[in-house]
Structure I
Amino acid sequence: MLKLYDSGVYLLHGRQITADAQEAARLAGKPVSKEEASQGTIAYGILKAHNKSGDMDHLQMRFDSLTSHDITYVGIIQTARASGMKEFPMPYVLTNCHNSLCAVGGTINEDDHMFALSAAHKYGGIYVPTNMAVIHSFNREMMAGCGRMILGSDSHTRYGAIGTLSVGEGGGELAKQLVGRTYDVARPGVVLIYLDGEPRPGVGPQDVALQICGAVYANGYVKNKVMEFVGPGVAKLPMEYRNGIDVMTTETTCWSSIWETDEATEEYLTIHGRPEAYKKLAPADAAYYDGCVYIDLSKIESTIALPMHPSYAMTIRELLENPKDILHEYEEKANKQIVGAKIDLVSKVHDGGVWVEQGLVAGCSGGTFDNVCAVADILRGNSTGNGPFTMSVYPGSMPAYLQLLKNGALADIAAAGAIIRECFCGPCFGAGDTPANGEFSIRHTTRNFPNREGSKPGEGQMSAVALMDARSIAATAIHHGKLTPATDLDVKYQKYPYVFDKSVYEKRVYFGYGKAEPDHALKFGPNIKDWPEQPALTEDLLVKVVSYITDPVTTTDELIPSGETSSYRSNPERLSEFALSRKDPEYVGRSKAVRQIERGRAAGEGLPEEVKKVYEALAKVVVVDPEHTDIGSTIFAVKPGDGSAREQAASCQRVLGASANLAKEYATKRYRSNCINWGMAPLLVKDETAFALGDWVFIPGLRKAVLEGTPEFTAYAVKADGTVTPFAVSLGALTPDERQIIADGCLINYYRNHPVN
C-alpha cells in the first residue's frame, strides 16, 4: 500500500525511482549529481521564481496573493496598520467562513465581517461575504494557478494539486507581506510522493490522505518539507480528488505541497474561467528528493482515523475485525490528552457492529463537488433512519452548491434524511453540528483533535470524532449509524459534469484589488481592540514556569481552544482568558500573577519576597541586575504547536506576559514563527528535568545571545527552597530579522523601529 524509502532518491524521466547514484546515471544516460538533480524538482523552480535573496539556500520570498478568514484577518490588518501599511500590495482574499454563526457572542462576529469589508475598500482587498465559500474552495476556484505561491493564515492553505505552492502561517507572516517585507526561510527539503495505480470504487481522497498521515506523521518523515506528488497514478485522479488529498497534507506537518499538472489541471482551470493560469509542471528528467513515499492507490482501503489525531489511521476492515480491543487502546490514548470528562469508545461496540451517532461531510476537504455527488449516489433511494444517527452535508462554495442543486444531488441527499448546510468551516473546529455528550461522530473534515467537535471536558461534556471519507460516511448513514466501509457497497458512481457559474461571485463578492480607497473609514465594532504594547527584550530575563506539559505533542487547539473562543479573536485581552483553558485551567491565573509582578516592578513598586529570594539564590552563582531584568512567564511543552496556523496560540501567551517558550522541539515552523513574531524566545532545552512547574528560570545575556546567534548558553532554574540548577538552552536557526524581532519585543515594534526605506 505505502512504502517509505530510508534514503533520498533520484527520479528519472518522471517515472523511474532509484536510490543509487550510479543507477541514476545509467538511467539518465549521463552523470547525475545530487546537487544539480535537487534543482530538478517542481518545488525548486517555483521557489526560485519567488525568491528575492539570490541565495537558494536562504529564501526571501514574495507571494502572489494572500488569504485569511474571519478568525485571523482582523489581527493581521491591525498589525499591518500599526506597522505602516497604506494599501494591500497584492491580492488579499478575506473570507467569512469560520465566525459565521453571528448569534454567538452577540454582534461580535458580524462586526468583524464589516471591519473586513471596510478594509477591503480602504486598502484594496477581495471580500467574500459570509457563507459564500469556505476559504480554500474560493482560492482553488479563483486564485490558484500553476507556478504561483499563496500565503494564508489558515494551516490548510494547500492548493498544490492546482500547481500552486501554498503555505499556511501565522498572521505575522502575512503582515510582513502587507508591509513589503519577505517571507524568510531556509530552503526546505522535498519528498517525492509517488502515486501508482488507481483507486477502486468506494475509496475516496480522505482514505488516501489518512493512510499518508498514518505513515509519515509520527516519524517526522516530511516535517517542514515539501511533498511533491508525481507518478502515473496522478492522471487516474480527478482534480477534486487531488484537492481532497492535498488539503490534508497539512496533517503530516509538511511545509507545503505541489503536484505535477496535466490535462485535467488545464480543464479545471478552464472550467473556472482561467485558462491562462495553466502551465505544465513536471520534474526535470533527473530530479533528486530527500525521501520518497511510494503509494499503490489500487491497494488503499476504506480508512478511519480514530480519536484524537488524523494519524491514528487504520482500515475500517481492521477496526471491525477487533473493535473492542482497538477502541479500548485508542480510548486510553485519547483520555491521556484530556483534562476532565473522558471519552467512551468501547460502548459503541454492540449489536454486531460499531455504532456512531453522527456523520458530517464538510469544508475544504469534504465539501467538494465530487464528494457530495458520491454521497448522493450512495444515499439515493435510501434513508438515514429515524434513530439517534444524524447526517449533515456542507458544500464548499455557492457555485458548487448551485450546480449540486441543478444536478439533483442535494435533492437526493435531503430525500434520504440528511441535512444540507451552508458553506461553513464550523464542524472542523467545534462550531456547528456539535454532538451530544458521549456521542461518536465520523467526519470528512480535516481534524479530529481534542475538543474539535465542541466538547468542554472540564464541564463534563465529552464527545469524540473519527475522520473518514465521505463515501464511507454515506455508507454508514444508510445503515443508520453502523460503521460501514464504502467498499462493501455495490454502487454505480455517476460522472457528473461540472459548470462553474462565476456570476454567483460577481454578484456578491467585492473585488477591490487595485482599487484602494484611502479615505474610506474602517468600521470598528466594540470588540475590535488594538494589540497591547509589548516591551523590548532586556539583556537578562527572569521567567516563571506557569505550565508544564509532558504530552508527546501539544496542539495549538490546546494552547488556545477553537470553537466558542472564535468570537473574541479581535479582542486580545478577552481572548487571552481562554489560553490553555482546556489543557491547564490554572494557566491564566498563574500568568496574570507573574504579569502583575512585572507591572509593579516597572512602576517602581519593588519586588515581592518570592522574587527577592530568587535573586538572592541566583546571586550566589551568577551576576544579577534586578532593576534591568524583565520578569515574565513561560510554558514548557515537549513538542508544542501541532495543528492550526493561527497566531493566537502564541499571542495570547504574550498578552498574558509570556516572554519565552521552553520546548524539546517545536511541532511546526508556523507555531515557532508565531512565537518569534510575538517577541517570545523559542528556547530549546535538552534536559527538561532541570526545572518544574512553579520554578523560576533566569537567562542571563539572552538579548546578546539572540542578536549574536550564540549556539548554546546557560540558564538557571531556581526552586522554592533556593536550589539553583544550571542547564543548557539554545534557540535553533534564526534569520537576522527574526533575531531583531525577538529583541525588539514583537513584529509591530520591529516595524516601528526599522521602517522600510
Structure II
Amino acid sequence: MPALTEIREQFHTGAFDFKKASEIGRLLGIPSRSGREALTRILSQMEKEGEIVRDERGRYVSPERLGLIKGTVQGSGRGFAFLLREEGEDLFLPPRSLHGALHGDVVYAKLIGGERGDEAAVYSVIKRGMRRVVGTYFKDRRGGIVEPDDKRFAPEVRITGGLRVAPGEKAVVEIDAYPDGKAPEGRICEILGESGDLMAEEEGIIAAHELRAEFPQKVLAEAAKAAAKPVAAAIANRDAAAVANSSSAGRRDFRGERIITIDGDDSRDFDDAVTLTEANGRLHLGVHIADVSHYVKRGGALDKEAYARGTSVYFPDRVLPMLPESLSNGICSLSEGEDRLVLSCLIDLDGDGAVLGSEFCEGVICSAHRMTYSQVTAILEGDAKLRGRYADVVPMLEKMRALAERLYSRRKKRGAVDLDVREAHITYQDGKIGVEEHPRTVSHRIIEEFMLLANEAAAQFAAEYDLPFLYRVHEKPGEERAEAFRTYLRELGLSPAFRPDNVRPGEYSKIIDALEAENSPLRSVVNRMMLRSMSKARYGDENVGHFGLASRCYCHFTSPIRRYPDLVVHRIIKSVLAGDLAEAHSFAGFVKNAGISCSESERRADEAERDVDALYEVFYMREHIGEEYDAVVSGVTSFAVFAELPSTIEGRIGIEDLPPDDYTFVEERYLLQGRRHAYAIGDALRVQVAGCDIGTRRVLFVPAENDKKSGKRTEGAHRSRGRAKGDNA
C-alpha cells in the first residue's frame, strides 16, 4: 500500500484530481480488496481533514483546483451568515448558500459574486464547530427541544436523551448528530437552573464558552504542595547553588527598598510591584513581578491546566483564575509585609525618560504598602490625610508621576496611537448591580507606562539573545480596512495623508492628535472608526512589532499570575539568567503553538467577559425601564441604530422604532439617512429605555418623545473592554 505522503504528492501535482477511488486504485496498481479498502479509508480521512474534497460526481479533487476558500461560518441569527476567512476580507453567505453549515463550522466555500462581488456558497463542511450548546428546554409533540441562547447557531436542537430536565430550565446539550435538512440532535448533559435567573444565565455563558470553572484535584494538590514551600528556603537554596557554581545568579535581596503595589480597590492578587529612586542624575526604576515560574514547573499538571486556561477570566461577581487560589491569592501574590519571590526588571533612565540600560534578575521583595489607584490619585491631587498616612512614599509617587508623563510623551513622539478607551466598571454586591464608567487617572497612567516599559525591555532582552520567544504582536491595518477608513475620513471632510497599503502608526496618531488640539467634536467618532480599522493584537513566535504602541519589539511579561504568555516569557528569561541557553532554546517548537493557543484563550475570555457584562447591564437596566437618558450613536446598520449611555451601557433602537422616514443605509459613511432624519456614529440623541431582552442580552431603546438632538453631530464615545493594569495592548 503506498504511503500517505505519496498520495498527497499525487494530489499536489494534480495527477489524482477529478478521479474516483476506483480510478486512483488502478493508477496506484492496487489489486487486492483489502488494499482498496485501505485506500478508501485514507481518502476519507484526507477528506475529513480538508485536504481533498469530492465534486458533484463523487470525484476527489484538491480544494485549490476548484478555487475553494477555507473559512469559519459566523451566523447572524437572521438566516444569513458570514465566512470568516483565514486571509482576506469576510464573505457574505446568503441563507440559500449555507447548505447545512451552521455557526462555528469550518468549511470550504466558493465565491459566487452577487451584487457586490462578496457572496459565497458553502461547498463542504470540514469540521463541525459546536460541540456543546446552552439553551432553554421546551417540550413539544416529538419529545423536546432546546432553543440555543446563541441565536447564531440554530433555531433549535432536538433532544434525544440525557438528563431529565423541566420545561423552562437552562441546560447544556452535547451535540451528537447533524441530520441533513433537519435540526441538530443532542443529549442533555448539565442543568444550570431556571432560565432568566441571573446566576443560571451567567453559568450558561461560562459553559457556552467552554471555560474551566473548577480545578482538578490533582492540580489543586500540586498547587498546595508548591505553595507550602517556605520563601526563606527558596532564597537560601538559590544562593547556595550560586556559590557552589561560582555564579552571581543568586536572588538579589530588595527587602530594604521602598517597594509598593498599586492596584484596583477590589483586586485580590498582586503580581507587580514598583519602586523608583534617583542618584547621580539617573532614575532607577524597579519593576518586580511575581516569580510564578518558581512554583509552576514546566510540564506538570498545574502547568498543563494553566496552559489550557491561558488566562484568568474576570466577571462582576467572580474570577475564573488561571492558577488555583493557593498560588494566585497566596504565595505568588505580592502581599503587603510578606516576603515574596520575584523576577525583577531594573531600568536606568535619564532625566528625560530615555532608557540608558536595563537588566533582569531573580529577587526577593517585601512590599511596604498595598496601595490602590484611588489612593494614589488622591495623594497626587493633594489629599492631606492620605499624604500624611503614606508620607514615606509621597516623594517617590511624585517622581513616578513626572516619569510617567515623560515616558508617555516619548511614546507619543515615536508615533504610538493613544485611543480614547472607555471602560465599564460593573460591581455586584449583596445582590445589587452597579454600573459606572471606569476612570482613567494619573495613577493608572503611572502603572501603565511602567508596565509597558518592562514589557518592551523583556522583549528586547530576548531579541538580543536571539531566543525563541512569545511576542505580543500587532500588525498594521490591512489595506482594505485602511482604505475604508480613509474613505470615511474624507466623507467627514478630513484629508488623511496615509497610504492604505502601508500605514504607519505615527500617521494614525497625528490624525487623533490634530483633532484633539482643535477640540474637534469629530475626535471620538474618528477614534471609534480608527479602532475598527485596526487588527487585533495576538501572541506569536515571530517579532513583527506592535503597531498600536509603535514598538519594534514587545511582549507580555508583567502578569504571570493571570496570563500564560507571561509565564512562558519568565521561563525563557530565567533560563538565560541561569546560563542554560540550551533550556531557553528548547522552547523553539513550543512557542509557535503556544501563541496560537494563548491568542484563542484570550479571544474566548474576552467574548465571555463581554457577554457577562452585557448580561449584568441588562439586569441593571431592568430597574430603569421608562427612564430617559442622553446618549450617543455608537453603531449604525441597515436594520438598527445602537446608542451608548454615559455609563457605557449600549442599547439597540430597531429601525421600526425610529421616526417614520424613508431610510437608506450608507455603509461607507456608517450612516442611516432618511429624508427628514439621519443617524451616524457620534450623533447625540435622547433615548428612553423600552425594555430588556435577557435572551439576547440586549437593552432596548426608543427615541425619547422630546428628543431634539437627532441628526446633530456631537462628540461620541468609544466603549472597549480592558483590565485595570493597562498592559493588555
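Values for this structure:
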| quantity | calculated |
| --- | --- |
| Of the structures I, II, the one that 0.20 was derived from, the read-out being FRET efficiency 1/(1 + (r/R0)^6) of positions 440 and 528 (r between Cβ atoms, R0 = 30 Å, to 0.05) | I |
| Ranking I, II by FRET efficiency 1/(1 + (r/R0)^6) of positions 168 and 200 (r between Cβ atoms, R0 = 35 Å, to 0.05), the structure that comes out highest | II |
| Percent of Cα pairs over 48 Å apart from the coordinates reads 24; which among I, II | II |
| Source structure (of I, II) for FRET efficiency 1/(1 + (r/R0)^6) of positions 544 and 656 (r between Cβ atoms, R0 = 35 Å, to 0.05), computed value 1.00 | I |
| Answer label among I, II for the case where FRET efficiency 1/(1 + (r/R0)^6) of positions 128 and 280 (r between Cβ atoms, R0 = 41 Å, to 0.05), calculated from the coordinates, equals 0.05 | II |
| Among I, II, structure where relative contact order in percent (Cα under 8 Å, 6 or more apart) as derived comes to 9 | II |
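Bear in mind these aren't lab numbers, they're just calculated from the coordinates by the rules spelled out. Everything numeric in this text was worked out from a predicted model, so none of it was measured. Cβ atoms are built from the backbone, for glycine too; each structure is taken alone.
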